[in-house]
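What follows is calculated from the coordinates using simple rules that are stated; it is not laboratory data. Every value quoted in this text rests on a predicted model; they were computed, and no experiment measured them. Cβ atoms are built from the backbone, for glycine too; each structure is taken alone.
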Structure 1
Amino acid sequence: MEGFGAKSVEELDVGDLESAGLEPSEALHFYQELQVALQRAGFGKLESIWRLVSQSLLTPRHPHALHQLMYYSIYKNWDELQCGPPPYWFPSLEFARSTSIGQLLEARGNELLGNKAYVDPIASFTNFYKFSVQHPEIFWSIAFEKLSLHFSVEPKQMVDSSDSSRPAGKWLPGAVLNIAQCCLLPKPSIGKTDDSIAIIWRDEGGDDLPPSTMKLSELRHHVSRVAFSLQAAGFQRGDRIAIDMPMHIHAVIIYLAIILAGCVVVSIADSFVSSEIAARLAISKAKGIFTQDVIVRGGKAIPLYSRVLGAKPPKAVVLPSDGKSVRVPIRNQDVSWEEFFANGNGTNRSGDEFPAVQLPVESWTNILFSSGTTAEPKAIPWNQTTPMRCAADSWAHFDLQAGDIYCWPTNLGWMVGPYIISACLLSGATMALYNGSPLGRSFGRFVQDARVTILGTVPSMVKTWKKVNCMDSLDWSSIRSFGTTGEASSIDDDLWLSARAWYKPILECCGGTELGSAFLHGSLLQPQAFAAFSTPSLTTAFVLLDDSGRPYPDDQPCSGEIALFPKLLGASYTLLNADHHKVYFEGMPVINGIQLRRHGDVFERMAGGFYKAKGRADDTMNLGGVKVSSVEIERVCNTAHSSVLETAAIAMPQGKGGGPDNLIVAAVLKGALPPGENHPEMLKRIFSKALHDNLNPLFKVHAVVLLPEFPRTASNKIMRRVLRAQMARSKL
């Protein structure tokens, strides 16, 4: 492993600790404790040394430079090629046995895996994963017992695989239910009661107030009120109704009410301009939209209703951002939140619960959209099995259960929004919502005050927290684990994040809107390494393909495009505005008679069973005859100079004459650089040298472009295609 400095941990002295930010007396004390730890762990036993240092010496109050020094010096001589990435978190056997999957394996391990095959939850996890792939119907029957599922008509079987036109299989054929009703019903057997706190939240600006809470019974009452009002407004079963607003408590209530009433949610991110909103309304044929007058961030009112108006929706229900009255004029056909309820009072007697519309299991609940960076966004319907998958993944991998408080700042326009709703409410956990920007200390205060136990992140969000050090001195000791998704993670940013909560694990997860969940994940039953996935998600099987489309052997370290075996509960089987088979299956290899499903991400499989994201398959480039991903280039450039916040690597053709692609690096800086130097040229030299030294001597940077920020999708992924188009117009 490439070291942070020149020394290994045994070579450090007190001066090194002082340089990392410790006062002389503290540095001396830390050095003495470090020597004791080295003797206890045994010199050269790197994993044991790190366990002792991270668990008994390092604390969140220590400067990040000290955490860096310890991690990189301890693992300086680690052989990543032979051993995989160095682990930073290790589950104890006691902890593993306390998790939901651990308890299941302790009780039924020999039964499920075969007599004498079961050892313990850690040693047997890989075998259990294989079992879940080979016997998904057994795994799902177990998972469904742990979730709040209530069928008005029971399924005929778990999965029907007889229809060749449905590679994912027909799951739960014959079943009838309403998944929103399942979210709202108590289930005492898993600790979910009417008095359980369903949602805890805080609005921006309320740092000094205790978080607000809503019990499950109260949530059910509010959802019923909205469902009755939808009915009174003339919406009927199957109607598609859009939501375009921040993910606050009212958005969650509206989301559940639309599904409870037998309608379909159309998810639109609140950051979209009018043309993007209009495209999604047209594709989905939405009959109405819920929005709000403005979005308040940092005391500033950002117009939202006016953007929605630009999309010309048929009708809108407009919520007030201040919870009192709508502060902008509205069209004649639109109604305020208050009027919407007033019109529905005649059908909603006090205390009545809305009779949930019971629907076949394959009925749509939600239409979500791909990012649409090249053309019209793909409209992806979720049916009632998709929320089941969301909840089961969180139960199995994050150990989400009643009593947990789950926070993942997101939006209903991104799949994590609906994912969090179903994961929390079907498992009996509490959903934590912050109505404001998650980029500052106020969000961190909410995480502290709400006693969040599972905190989801996006790598660029963590990068911002680390840059401004806004979470310093907050108490995040209640956190049991972190989640991260959306883009490739940084080892150093993850080191910073994990240290905020006494080195709790960060579970990477990667999936897709069309899958409803993840295919690669971290697990609490396995050691974790920074910026790496430790396992395929349970029941999910895939292969990595070489450049010729042939699968690599399953146990071989390699790098290639991922291709999924398609038998996946909750995965899409149709698109509203594209040919599903053409998008996901056409041209894909066939293995053992099964055509693989396309996803489009490139991953590296490393020694030790870990995986690392390498970017989109269409973000790979060929530089001097060497195939490389944008992510690999960016990882080197991001750390090449202290002024760089983040980079995006783009390959551009040289022109009509052909020849190798030119490498263009776009960069966002942390702040202004000193005057007197051509900064793009300076960074071009620095990046080229870093690539020469750390990646490949053939790679040279053709040009550096400085930008204030990068264009991003609603899920915060860098839109490299947009950047590439900008570079083409500028003729770089």
Structure 2
Amino acid sequence: MEIQMAKVKRIQELGLQELLNTGLSAHDAKSLQIELEEAIQRTTSSSPVELWRDITSRRLLRPSYPHSLHRLIYNAVYADYDASVHGPAPYWFPSDVNGTETNLGRLLETHGSKLLGAAYKDPITSFKQFQKFSAYWSIVLEELSIRFHQPPKCILDTSNKSKHNGTWFPDSVLNIAECCLKPNTKHDNGNERVAIVWRDERFDNFEVNKMTLNELRHQVMVVANSLKGLFSKGDPIAIDMPMTVTAVVLYLAIIYSGFVVVSIADSFAAKEIATRLRVSKSKAIFTQDYIVRGGRRFPLYSRVVEATECRAIVIPAIGEKVDIQLRKQDISWKDFLSGAKHLSRPDYCPPVYQSIDTVTNILFSSGTTGDPKAIPWTQVAPIRCASDSWAHMDIQPGDVFCWPTNLGWVMGPILLYSSFLCGATLALYHGSPLGRGFGCGSHKSRHSSEHSEDMEKYEMYGRLRLDEYQVINHAIENNYHHRCFSDLNFANLRCRLFASTGEASNVDDDLWLSSRAYYKPIIECCGGTELASSYIQGNLLQPQVFGAFSSASVTTGFVILNEHGVPYADDEACVGEVGLFAVYMGATDTLLNADNDEIYFKGMPFYNGMQLRRHGDIIKRTIGGYFVVQGRADDTMNIGGIKTSSIEIERVCDHADVSIMETAAVSASPAIGGPELLALFVVLKKGFSGEPENLKMIFTKAIQKNLNPLFKVSFVKIVPEFPRTASNKLMRRVLRDQLKEELHIRSKI
């Protein structure tokens, strides 16, 4: 669905008044009108795609212009564009020159002819053919900082038929944390390159902090030596703290010294912490006394105390001393580090080399029902996530990679491994990314001081989603609606792209974000912790469209299944449940507290002789081959005998009225039986009020016009906020239960 919800004027029909109505100044409106007329005359083919490409390539739409102006021009350019014939309207386009400067472009230029023969043309033309080649893995290993202590006998061994996924890098031995601490072979600065840059929210006007790779290595070894004095090889050790420099050092040190990281998000209540410690059988937990966000202190150690009796090592959030009374069995970070002081070289520790399939990290699903799935990451998973970032997000040596997240969520380890294995600099902000400090910290004037240029290099890949923090709205939505970053110009960043993951993207939010940087691409990512990566992603060799994915991730294979479990043809526009090919580098073979085969394979159909892997997403393949996530299989509904998804309905209703912040669509059958009834739960924008019956008519009209004339909204309820998991995913199951209860009560009246 495009952004426009009503008929808009064609770009040729826009007059000066329409531009002024968006809030544009008279001077800028007159100048833009002339520039648009010239662009229309240049585009002799009358193609809206070519016109939009001309407008954006010439930077006619400035980031400082009102968002309503950007929306107006985008809709006007594509007013006559028929997505049912041409596919979704693109907003960003690769070029032959820039394409060869990307990681994938250089790879294809070097190896394309060898892999594809005479069929190879150039990186952009030949990307789809290359995407499926498994030979990619032997090539990309040379690009990452992967050093095998004992090399694998091959890339993939499929001789063991009991393993759906095959055996990756069999017989190899390494330490993946050691790989993170070694220079990337493609980088000139080696050990002296900056590995981490960071700021604390209390010191936004101070110089940026830097840590070289050599300094990082020394800190990791000090912590590793201290760990070895307390734990035995293979012990699970939990980390429950914000994504700080100390957390990064600790994560690497645990794996470097042969232990297992247990990832716990710092937003969890004591009960959730206790569950994860119990399932993982953690021997100890590293935590902070407090979490400091937005100038406020939030207790963390007290939650850990409530959750467990096992030893806690407590790190001060501010200063060098823990600002809280500890239990007898617990120790401070300072006392913990003193355990290595007796060594002649406390800053040197040999790595513990282990088999490629050794578990190094235990992560957890969101856990909306029962115990969360405990997902073990072996040393294969970091290779997968870093290689996907290298290929799709084009992370190169010398880049700076920033993504607000937490080690308790999959994006934490992905951020860490992607930065270090690709030779990039990891950028952290110790504080809330919702505030202006985060934005200003990345937008200092180039001339204000020496350190400003370093912060200006923040790549800002992160879409500002706040996965690690329990909030109502995604951070990007908060920043857009409340204008927290409204006067910050992302175009000043040395930024090639943004990236997005989590809930399905809102098209208008994507338009806002991309327009802040002269329409830089937003690389959409969709995958899972159990995959260590994304199965569909954008990339810099294909045109990108708002709120959609342009391809499967490199080497990933999947089909889209109809309601009978039969795959659609590979190039057919369709909607259905995704079935992943079982041989997927980085995917789980086991779960700690559940049956991997039961969850991911039982009941899935076979395709070309292999059983497909379940992921649970309903996706739409459009004309032109783009993918749009329609929600989880559990979030589909049958309205009037027609299958549809919650997200498809929400995308229409979110723009049906100016008062709407967000909607959630669910359905349920009446207590007395009968067809499913469609219900909309609604969160209104601050300062707005609404009547459910009036909104019901507005929603029904919008759905019938934009989706299906037979659909009708039966129930609307205005709520202050939606129930969400700790990773900020909407819990439609809870809303569905509320709807069933409401229908049950009504049946008794």
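Across the set 1, 2, distance in nm of label points 7 Å out along Cα→Cβ at positions 55 and 287 reaches its highest value in structure 1. Comparison across structures 1, 2 (criterion: mean count of other Cβ atoms within 10 Å over residues 199-206) gives the highest value for 1.
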